[in-house]
Structures are given as structure tokens and as C-alpha cells.
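Just below sit the structures, each encoded as C-alpha cells.
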Structure P
Amino acid sequence: MPTATAFVFCHPIEITTQDIDAMGHVNNAVYLQWVQEAVVRYWQYRSPPQAQIELLWVALKHVIVYRLPLFLEDRVEAHVMATATRGTRASFTTLFKRGDDLVAEVRSSWCCVDATTRRPRRIASDIARAFLPNVGRSVAANKEQD
């Protein structure tokens, strides 16, 4: 579970007709697109401009728990929290909410990549602190789950 010290980023999601499957609700695969969009927006919001030029992120793993279906007219938000960093990796939790209802939870692991070389790059402590202000304590308390 996210630490109490993590910053929470809220990202509104617009459901389009293309998101709806034959069963009349949002297709499960659409959530992956939404996670990508929400985590990238979170990165753009919290990180320094120079870091946005120098660093990219590659998704390594997503674990999704679907709780309730979403429909075309629903209003939904993605609540994104960084949960840990270690070496070149960062972990995020994205909660999709319709009002007070939790409709899906996604735990994901991402690799930090140098924008020039396209090789993994260690996450600097100042970057980690932009997402986890108590990074020294949260890294030890939140070992990344692979």
C-alpha cells in the first residue's frame, strides 16, 4: 500500500466510445493506456524540467485488480502515487475511482532510462524526493515487489 508520505496526483479520465467493448463497459486493455497516461502526467507534474529532458520511463510490469465495471457516462479519476524507488526502478500505484468507488487498482514497476543512451539510469535521490519526500525512510520501508 502507498506510504502516507507519498504525493497523490489526480488525473481525470475521459471515457470515449472507443473504450467500450462488446459487453458495454470499458475494455480491460484500456486501463493500461490510462495507467501510462496518468503516470506520465504525474512525472511531468512533479519532476524538474531538466529531468524531463534527460529521463524517460519504460513500463516493466503491471498488476491490475478490476473491482467494478466502468461505462461510457461514468466520471473517473486516476489517483497515482509513487510507492518506492530502488536503483533504476520506481513503483507506482494507480487507483481508478468513480466518486468514492474504487473500480480498479494497478501496481506497476517502471525503469528509468537515459533519454540519450536509452540505457537504464539510476534514480537520483533528488528525483525520488520529488515523488517521495521522505525517500530515505520509504525506500527501506517499501521494498519493491517483483
Structure Q
Amino acid sequence: MKLLATYLIGLIFGLGISLSGMSNPAKVLNFFDVFGAWDPSLIFVMGGALVTTFVGYKLVFGREAPVFEPTFHLPTSANINARLVGGSAVFGIGWGIAGFCPGGALPALGTSRWEVFAFVGALVIGIALAKLLQSAAAPDLKSRT
């Protein structure tokens, strides 16, 4: 049942991303081009995502526990540090350059366009590199705490 729920959530997410145009890098790049061919339609997509998230959080966290887990797994830190800001900056710069974010690129794999595969490949390499750097810096990070 958990696998079926995961599949359905992914399917709904992928359809939403595809129907909204978030898997089309040209549409995303036009959203960022405020002095050129600006396309403000993604503001409505983001607004819809915010409303859905707000309602979803109210419904989910109104429960005592999740449906398929004994407890909620939530971040324990609210610190804003250099890693968080740096990661956010890299994410934003990559999204602005490529027109893809991970959420939009994965459903776009179905288009079989080489640009999507190049982005997802770079994403996987970036994740692996970040994990490698994090494990190499782990002793240094532990000594600071």
C-alpha cells in the first residue's frame, strides 16, 4: 500500500509539473527574463503550490502520526548557515541557467530530450560530489561542534 501511495503521489506531481509547463525550460527561462519575453504564468503555478502546501500541512500535521510511518520525520535544525545559503544559491543559479529544477527535470525525462538527460546526469554527479565532499569534511565539521 505504501508503494502504491508513493507511485500515485509521484504520478500526480509529475502530471502537475508537466501540465503547468515547469518541465519546459523555455517557459521557466522566460519567467526569469523580466526585461525580455517575460512569462508571468508560473507565478500562478507557484501560488497554487503554496496554497496546496498550506492546506496539506494543516491536514497532515493535524494527525497524530503519518499513515505509513510511526512518527513524522522532520528537520531538527532551523539554523541558516553557509551550507544552506550556498546550496540554495547553487540551486537557483542552476535553475536560472538550465531552466530545469530537479522536480521539473525528472518528469521531463519522458520527453527523451538530450538536454534533460544532460541535466539529470549533472544533477546526479553534483549530488555524488556533494556527498563525497561532505564525508571528506565530516571530521572537520565534528571538531567545530
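So log10 I(q)/I(0) by the Debye sum over Cα atoms at q = 0.14, 0.27, 0.31, 0.33 Å⁻¹, for residues 32-79 alone, computed for just one structure, reads -0.49, -1.15, -1.30, -1.34; which one of P, Q is that?
It must be structure P, since only it matches.
So, one more: Just checking, which of P, Q has the largest value of distance in nm of label points 7 Å out along Cα→Cβ at positions 8 and 104?
Q
Out of P, Q, which one gives 3.5 for distance in nm of label points 7 Å out along Cα→Cβ at positions 40 and 72 as computed from the coordinates?
Q
For mean count of other Cβ atoms within 10 Å over residues 64-71, find whichever of P, Q sits highest and give me its label.
Result for mean count of other Cβ atoms within 10 Å over residues 64-71 over P, Q: largest is P.
May I pose another question? Mean count of other Cβ atoms within 10 Å over residues 88-95 was computed and gave 12.9; which structure, P, Q, did it come from?
Source structure: Q.
I have -23500 for helix-only ellipticity at 222 nm (-39500 (n - 2.57) for each DSSP H run of 4 or more, over all residues; to 500), calculated from one of the structures P, Q. Which structure is it?
Structure Q accounts for this read-out.
Starting from the value 12, 41, 31, 14, 2: which structure in P, Q was P(r) over Cα pairs in 10 Å bins from 0, in percent calculated from?
P
The numbers here are math on the coordinates, done by the rules we state, and not lab data. These figures come from a predicted structure and were not determined experimentally. Cβ atoms are built from the backbone, for glycine too; each structure is taken alone.
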